[in-house]
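Alright, structures below, take your time with them.
Bear in mind that the values in this text are calculations on the coordinates, not laboratory data. Since we're looking at a predicted model, the values are computed, not measured. Cβ atoms are built from the backbone, for glycine too; each structure is taken alone.
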Structure P
Amino acid sequence: MIKTIGKVFLNGRQFTTDPRIARTWPPRRSRLFGIGGSTTQQDFGRFAKDMRLALTSNGNFMNAALKSYIEGLMLTRRASYSYTDYTGIDADVVIVDFVPQATFIRDGVTVLYEYSLTLDVVVLRQLDFAPYTGS
């Protein structure tokens, strides 16, 4: 059995090992083209709800119990879950997509899984270990 050592938590449940976390947080911006080559830049800033987190196992694994737990969370419609990680994010998130892939590595009776997990932030309390005060 693989020992649980992760520093990532979803709805209070600790990940088996730490995933690689990619944060995508584009600003709300548009460029409008006008007559005679003019342009207008519209910049509305960043909002916490625009942040997306992509967690990938990248050679680290999750056990079958965690895989089943996340799949169970996905069955609840319109639910958000608490999330914290080693990059200093403390947020409420919704699960957008979860793709587990079984490996040939045994973990007791079951096997270990590689995965990708996509989360959208709905409420951001902490960013990079500092309180988040934006919207």
Structure Q
Amino acid sequence: MLFSRKLIDLFGNRWLIMSGLLLNGIRLIIFSFFTVGTPYAWKLAAALLQGPGFGLTQLGVIDFVDRRAHPDMRATYLSIMNVARMSLASSLGGIMGSWLISQGGSAFLMQFCGWGSLVLILFFAFLVKRRC
């Protein structure tokens, strides 16, 4: 990202992560209300939230790990964080995702994940220091 240093200096990694989670949570909740008849422009507008949401979250996470990790272990910690997050999402997502779809359909799964993203914001708001 061209302005990543300015964003980190202005908002800090905590707010970048929370902002990214907010955008992705809103995107998933909006998607859960779409039907086949929803105009394409609305679907496109909601889909465009993915880019900044992911970018802000990833930028915040990278800076968060860089500031907390030992200088010689930064790349290792970031790799572990990414692999652990992907592995956890894959293993639990298959089990819980199929159960949630059986309970309420795919729209329910998107809404559940959207609300989950919004709940994660509370984690960062209350448990992560203000300026990491």
Structure R
Amino acid sequence: MKRPYITVKNFMTWEYLVTGIMFLVLGILDNLMHIKIASLIASLLLFTTTIMALVCKTEKFDEMARANLEEAYHAGYAAFMAVVVVLVVVEFAGGINVTMFTVMNFCFGAGNTTIGVMFRWLEKDGDDEC
């Protein structure tokens, strides 16, 4: 069986942007709205997108893609830490109980989504120059 071939930009979209959005949806559905069946579906979609991104054959990262990925990782880390700070402030100042599962979902969601969006944005700028 031949593995499907995807570009670096599509790989980063599936690996980070889609999984980040699914983590955010999972955090909202399970922890804020307490909808268990929808969170199960979101978890299955998260698992499916991760497996799909890992199974596909991806083109090699060039120097520009590596530089863009590094810059996207920095932005993702900043988003991750911003969510941690916001959730800590909400728990202490707002008196709202925040579970560790909520923190994990929103941190991974914000970090991965930011990485995916930043990488797509940086790659778009590189595509315009060619």
Structure from which 2.1 was derived, distance in nm of label points 7 Å out along Cα→Cβ at positions 17 and 89, options P, Q, R: P
Assign the value -25500, calculated as helix-only ellipticity at 222 nm (-39500 (n - 2.57) for each DSSP H run of 4 or more, over all residues; to 500), to the correct structure from P, Q, R. R
